[in-house]
Every structure is written in C-alpha cells, then in structure tokens.
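S.K.: Structures for review follow.
Since every read-out is calculated from the coordinates, none of them should be taken as a lab result. Not measured: the values here are computed from a predicted model. Cβ atoms are built from the backbone, for glycine too; each structure is taken alone.
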Structure P
Amino acid sequence: MKTILCYGDSNTWGYIPGTGKRYSYEFRWTTILQRKLGDKFRVLEEGLNGRTTVWEEPYRPGRNGRLMLYPLLETHSPLNLVVLMLGTNDLKHYYSVYGADIARGVSILVDIIKKSSTGLNNESPETLLISPPQIGKLSTELELQFKDASEKSHELSAHYENVASELNCHFINAAKYVVPSIVDGVHLDEEGHEKLADIIFSSVLNIFK
C-alpha cells in the first residue's frame, strides 16, 4: 500500500464557501481521491484553515506551515508521496508579500520534504507541488482579508513551476482546471473538489506508473 499525505489549507480541510462549515467527509477532494485510487493507496488529509507557507498569522496560532510540516511527515511515515497545496492565505493583505515571496516560502517546504528521511528506506517521499486556484470575485467578508490579492494570485503558477523545476518535484497548476466558488471567490464548491481530485488522481497514476 502506498501512503499519500495531503498538506494544505482550508481547501484541503473542506471549507464550505460562505459558511465556515466543513464539507462532509465524502465530498472533500482527498476522500474522492482515495475512492478513485482504491485500496492500494492510503490518502491522509492534513488541511488547516488559514495555514500559510511560512508566515505567522497575527490572530490565530499554529498557521505557519513550516512549523507543522516535519512533525507531520514523521507522524505519518513512511510516506510515498506528499501533495503540497499552500499559498492562498499568504495573499492576505496583512502579510504584505508577493508571488515571488510566496514561492520562496513554498520552496522551503519542498526542501523540508526533500531533505527528510520520511519515505521508504529512510529516503525522502515524492513531492507533488500544486499551485492553488486563482482568487475570484471576493465576498464582502473575504475582501477585507484579501484586498488586492486577485492579481497577485495570477503570479503564483509561474513562480511555483520554477520551484518545481529547480527542486525536481512534480507540479500541477490547479488554476488551469479549477476555479473557486462564486460564493466567496476563494473556496472550492463540490464541483471544484471533484475536478481537483480528478487532476491529482491522473498525476498520482503518472508518478507511480
């Protein structure tokens, strides 16, 4: 059995757009991916609302993705693959960072995975880096947090692709396939979870073919 760790933010956690509630287990992309892959794979969901790449949120503790990553790699080892999709929360206005800064943050996370011995035979697991969906038309509530973030979100895919090339990991530009819900412009609806699961499923099959 191959083990896949999915490390992400609210779109991995399963945040229902506009509500703050969570999709039932069966509607999250991680569960759909598990269903598609079957019993030869084990998909582990590690999503957290507000998680960033490397930044400390000023209002809630524990959102810095760098601090949690290695303990979770060890917790779930041995791992065959880590699916990494972070960066959306880095676009919040109070971090005051740009696409290149966010890519530097995500490169630190990829480096942590690459230098770990949490794969099989004390080697590192494969890494699938996902550039997140671009931010759409924001709800009034999220506009307060993501002011001017939409344009910045369009920069991420090119920067992330460069990181994947430099650090030799697998890459998906989710924005090619998935758009956020029109309800809030950030979070995926049920259709988005289905589409994201589909593209990750295809990539996983290619990685382990």
Structure Q
Amino acid sequence: MTPIKIDKDIEKLFKLLKASHDYTFLDVEPELGAQPNDCFPVVQSKVKLAGGKMILGWQIWKTKYLVEAECHAVWEDENEELHDITPKKNGSTKILFVEDENLKYEGKQVRNIRLNISNNRLVDDWISVLDAIHEFNNRGERAYLYNLEGVLNSEQFDHLVYLRDLEGIISTLLFKNGKRDSHCPCGSGSEFRNCHRQGMENRITKEV
C-alpha cells in the first residue's frame, strides 16, 4: 500500500535508491482504457496525444514486512506538473513518487528495490525469490518478451514453475505470520527451513 507518511523506513529506502529528486505524493488519475502495470505505453501514448513528456522514477509501497520501490512512469504536462495516469491493481488512489533521472526505459523490466523492515528472516527469502524470478524473466531475449508461452524449453519451464511455487509457499507463510521454523505449507509436516528452503539459495540462482 502507499505509505501515508515519510518515516525512517522510507528514508532508508530513499538513500538506497540514490534518486535524483525528492519524493512527492501524486493522485492517481487513470487514463481512459489504461491497464495496471502498463505505465510506459500509457504515458507514451499520452505524450503523443497531448504533448508533455514521460518522467521516470519510482513509486513506493510499504507493508508490515518491507518497503519497495517499483520503477514507474508518470506524465508531465506542458505546465511541468506530474500526473500518474496508470490505475493500480491494489486500488490505490494516491502514490508516493520519486523522480529519478538516472533511470532509462529500454523496453524491459527494471528490478524492484526491496528492503526488509521486519525481524523476520523469511522476508529475506521472499525477496531473494522475487529477485530470482525477475532475473529469469529478463535473461537474454526474454527481457523483451511480454509472454513467455511457447518460448521456454522444458528445463526453463520447470525452473520457472519451481520459482513461482516457492514464492507462493513463502507468501502463504508470511500471510499467516510464519517464519523459517514454521511448518511448510506444502504439507510435508517439516519446518520450512528443513523443507523447501533446503538448497534454495543455490537452486534459485541457477541460470537456465
């Protein structure tokens, strides 16, 4: 969800980003027909129709477990005012945005920057798996493909299924306030650290 104030966790994330501008809160003003997560084409279309320009930066989210910076594009009108014209899947009507002139859009995803703000080390595992999914999806030619269906060989497909299943298991644990020593949701009866976490670090970084 969108942070309601700038606290020490948000400040820590800002320092990590090393963005070129300060933060600002923006109302979400969805463009007609715009889809969530399509900020780049939505803003590019707006610029063609109404002028102005695309501004790149980070939209900031916060949960009880982490703060997260997601690469995002907003529209700057001819009066140099910023507008977030992309709707949000979570229904947010306002975002915390940080313009960053260091960012460049090259037609591929930019990795989210996540920071664990809890004492739960399971959150570190979750971040590692999310990063691994990003690296897989953006390895080689896959970085420029919107849909990987029909592109992956059997080994690649199996690896992606493994990563997504693992992310789902960890998400389920966190939803239940679980930790590494909680019982694994897979039903094995073992603790997560002795079940799906066994060999996880090496397996998720496998290059396929």
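S.K.: Name the one structure among P, Q that mean count of other Cβ atoms within 10 Å over residues 27-34 of 13.0 was derived from. Numbers along the way, then the final one.
M.R.: On the way: P: 22.4; Q: 13.0.
Label of the originating structure: Q.
S.K.: Quick one: distance in nm of label points 7 Å out along Cα→Cβ at positions 75 and 179 came out at 3.6 when computed from one of P, Q, so which one is it? The partial results should precede the final answer.
M.R.: Numbers: P: 3.6; Q: 4.9.
Considering all the candidates, the number was obtained from P.
S.K.: Relative contact order in percent (Cα under 8 Å, 6 or more apart) was computed and gave 23; which structure, P, Q, did it come from? Each step should come with its number before you reach the end.
M.R.: Numbers: P: 23; Q: 20.
It was calculated from structure P.
S.K.: Ranked by mean count of other Cβ atoms within 10 Å over residues 131-138, which of P, Q sits at the highest value?
M.R.: Details: P: 22.2; Q: 16.8.
Structure P gives the largest value of mean count of other Cβ atoms within 10 Å over residues 131-138 among P, Q.
S.K.: Sticking with this structure for a sec: Between P, Q, which one scores greatest on volume of the Cα convex hull per residue in Å³?
M.R.: On the way: P: 107; Q: 143.
Biggest value here belongs to Q.
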